[in-house]
Each structure stands twice: as C-alpha cells, then as structure tokens.
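Some structures are shown below for you to check.
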Structure P
Amino acid sequence: MTDHREDTIDELFDRGLAVRREVLGPEYVDNSLKSANDFMMAFQQITTEWCWGYAWTREGLDRKTRSLINLAMLTALNRSPEVKLHVRGALNNGVTIDEIKEVLLHATVYCGIPAGLDAFKAANEVLKESGAFSKKS
C-alpha cells in the first residue's frame with residue numbers, strides 16, 4: 001500500500017486536484033479555485049491536499065466505495081449541499097441510483113428521518129437535474 005507520509009504538500013495538491021476534477025468535474029473545481037479569495041484559498045488548499053490528495057488517493061478503497069461512504073457521512077452530518085455535490089461525484093464514480101438509494105436508506109435508519117429526508121431531497125434534485133432517472137441504473 002502506498003505510504004503518503006513522504007509526499008510533499010505540492011505532490012498532495014497536484015494529485016488531489018486531478019482526482020477532485022475527475023470526481024466532481026473540472027468546471028466545478030476550477031470555478032471553486034478561481035472564485036476563491038485569499039481567505040477561502042486556504043480552505044481550497046487544505047481540501048485538495050488532505051481530502052483529495054491524501055484520503056481519496058489511498059489504495060484501500062475504490063472511488064465508488066468512498067462515494068458511498070461520503071453520502072452516508074454527509075447524511076449523518078445533515079449537509080444537503082455536500083450531499084448534492086457528492087451525488088454528482090458518485091454518479092461519476094459508477095454508483096447507481098439504486099446504490100445511492102440504499103445507502104441513504106441505511107443512513108436514514110441510523111441518523112434519523114429528518115437527516116434522511118434532507119439527503120433524499122438533495123439526491124433526488126441532482127438525479128432529476130442530471131437526467132440519471134432516464135438512464136439505466
């Protein structure tokens with residue numbers, strides 16, 4: 001397994017930026033970076049380095065599994081805007097509509113109906129907008 005402890009911050013950022021663009025889409029990522037002022041750029045850097053460069057590039061889990069875990073955690077945290085973002089990423093990572101539904105149902109049981117409802121609403125909005133319902137899942 002790859003050990004990231006010796007990686008430089010620049011290596012983590014570059015690797016993270018590539019993965020982030022692949023999962024979330026280059027337009028979203030590039031707009032986030034372009035619109036960041038000096039204050040927000042600190043957050044963009046740490047997110048790209050730690051989240052995408054370190055965690056998402058580890059070999060222990062594939063991207064599809066990471067997407068499913070993120071949807072469950074974001075449901076638990078009741079973070080609907082992030083659920084929307086990560087539903088898009090999950091679709092890019094090969095997660096099916098049925099798999100999204102099942103992970104949200106599972107999270108609802110453990111996190112409660114209000115959190116689950118918000119996650120379902122957020123996911124449904126993205127799935128409708130993306131045309132995913134018209135595609136086979």
Structure Q
Amino acid sequence: MPKEFGRNQRVAQFIKEELSVLVQREFPMNQYGMITLTNVDVSPDLGSATIYVTVLNADSSDSDSDDSSLSASMQKKEKLVAELNEKKGFFRHEISHMLTSRGVPTLRFKYDESIERAQRLTDIINSVSQSNDESSS
C-alpha cells in the first residue's frame with residue numbers, strides 16, 4: 001500500500017516553500033507583480049522538478065481586451081519564465097544547502113495559466129448571468 005504522502009510530494013512541498021522565499025527576494029514586486037508558485041511537480045525518481053508560476057497584481061491590467069495589452073502581457077510572462085529558467089542553477093544551488101537528500105532535482109519553470117483561465121470563465125459566467133437577469137426584467 002503506497003504512502004499517502006510520498007517522498008516526492010514532501011520534496012515538492014519543501015521546494016515550493018523555499019523557492020517562494022528565494023523568488024520573492026530575487027524578483028522584486030515592482031518588476032513583475034507578485035510572483036506566486038502555484039504548484040511543484042517532482043518526478044518519482046526525484047531527478048527533476050517542474051515549478052508552475054503565475055503573476056498576481058501585475059502593473060498592466062489583464063482585463064483590457066485589446067491586442068497590444070495582451071501581447072505585452074504575454075511578453076512579460078515569457079520574459080519572467082525565461083529569467084527564472086536562467087537563474088535555475090542559482091536556485092538549485094541555494095536549495096542544495098537546505099535539502100538533506102543526496103541529490104537536488106533539476107528545476108524547470110513554467111507559467112501556470114489556470115488562474116487566468118478560471119478568471120475568464122468566471123467573467124463569462126457573470127456576463128451571461130447579468131444578461132439573463134436584464135432580459136427577464
């Protein structure tokens with residue numbers, strides 16, 4: 001019977017907690033907004049870890065639907081992920097001092113679109129709900 005919380009899940013939680021502090025220290029909020037680590041997936045052999053990040057409270061409002069703001073927002077997200085991946089060696093080195101296991105997983109950062117997708121769905125549902133309320137009155 002497998003353990004409810006396996007070793008890779010414990011390592012993932014540890015990496016998430018420690019990286020959240022390191023990322024906030026290395027990337028001030030005024031540059032990208034508040035960078036949040038949403039999830040960490042560690043492979044079963046503890047050889048690699050995928051870190052999912054998202055940005056909250058960004059300077060440019062994502063609610064604008066014109067193409068230029070969406071393009072600028074996408075460029076900013078891609079730049080953030082590229083910078084995080086450039087610093088992944090530094091982050092791995094810092095984690096190696098804190099982690100008690102023999103090896104430290106290689107890190108890979110990806111942007112997590114799930115929060116933005118959920119917000120868009122919520123906006124669509126709210127607009128449909130409002131239009132139904134207006135048409136029934």
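Name the one structure among P, Q that helix-only ellipticity at 222 nm (-39500 (n - 2.57) for each DSSP H run of 4 or more, over all residues; to 500) of -22000 was derived from. Display every interim value, and only then the final one.
Working: P: -22000; Q: -19000.
Answer for the origin of the read-out: P.
Once FRET efficiency 1/(1 + (r/R0)^6) of positions 39 and 95 (r between Cβ atoms, R0 = 30 Å, to 0.05) is calculated for all of P, Q, which comes out largest?
Q
Starting from the value 0.75: which structure in P, Q was FRET efficiency 1/(1 + (r/R0)^6) of positions 71 and 87 (r between Cβ atoms, R0 = 30 Å, to 0.05) calculated from?
The value was obtained from structure Q.
If FRET efficiency 1/(1 + (r/R0)^6) of positions 7 and 111 (r between Cβ atoms, R0 = 25 Å, to 0.05) computes to 0.40, which of P, Q did it come from?
Comparing all candidates, it corresponds to Q.
Compare FRET efficiency 1/(1 + (r/R0)^6) of positions 103 and 119 (r between Cβ atoms, R0 = 30 Å, to 0.05) across structures P, Q and report the one with the greatest value.
When FRET efficiency 1/(1 + (r/R0)^6) of positions 103 and 119 (r between Cβ atoms, R0 = 30 Å, to 0.05) is computed for each of P, Q, structure P gives the biggest number.
If we compute FRET efficiency 1/(1 + (r/R0)^6) of positions 47 and 127 (r between Cβ atoms, R0 = 35 Å, to 0.05) for structures P, Q, which one ends up with the highest value?
Ranking P, Q on FRET efficiency 1/(1 + (r/R0)^6) of positions 47 and 127 (r between Cβ atoms, R0 = 35 Å, to 0.05), first place is P.
For which of P, Q does Cα extents along the principal axes in Å, calculated from the coordinates, equal 41, 35, 29?
P
Throughout, read-outs are computed from the coordinates displayed, never taken from laboratory work. Because the structure is predicted, anything quoted here is derived from the model rather than measured. Cβ atoms are built from the backbone, for glycine too; each structure is taken alone.
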